[in-house]
Structure P
């Protein structure tokens, strides 16, 4: 299993190679293609880091409205006793 540093180094190289091709201008890569490939590189790196256990996904955002509704229902139930 590759280390976190190995994964990041590999994708940094891909990024740098893509940037060289784009800014050199000799390969005729468009801005749209560059942006798409650029995003794909970082998304793939994130996915590989997650798969290797070097990165965890953040917790999903809390549903505060549902929590408030639950608390209101609990308060009403307590007041009814």
Structure Q
């Protein structure tokens, strides 16, 4: 009989641990969903659709590269570091 009581006690403990893990997972999911809403809202403010995010990043990277190239052209050559060593 004692063996059965121990098994029942262990099962109850396992159930409680599972409930606790579920509650933590649900809380984390809620946090992630709120963060997703915040990010989507920020994207909307910036005029970027989530589906176009990769394209927008690529466009901005290209724009930065162009701006850097222009800045480098405007700097006197003697101020630029020697890339060969």
Inset, instruction - State the single structure among P, Q that was used to calculate Rg/Rh (Cα atoms, Kirkwood Rh), giving 1.40. - result: P
Inset, instruction - Name the one structure among P, Q that helix-only ellipticity at 222 nm (-39500 (n - 2.57) for each DSSP H run of 4 or more, over all residues; to 500) of -25000 was derived from. - result: P
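Of the structures P, Q, report the one carrying the highest value of distance in nm of label points 7 Å out along Cα→Cβ at positions 19 and 43.
Structure Q gives the largest value of distance in nm of label points 7 Å out along Cα→Cβ at positions 19 and 43 among P, Q.
Computed from the coordinates by the stated procedures, all read-outs in this text should not be read as laboratory data. Keep in mind that what you see is a predicted model, and the values were worked out from it rather than measured. Cβ atoms are built from the backbone, for glycine too; each structure is taken alone.
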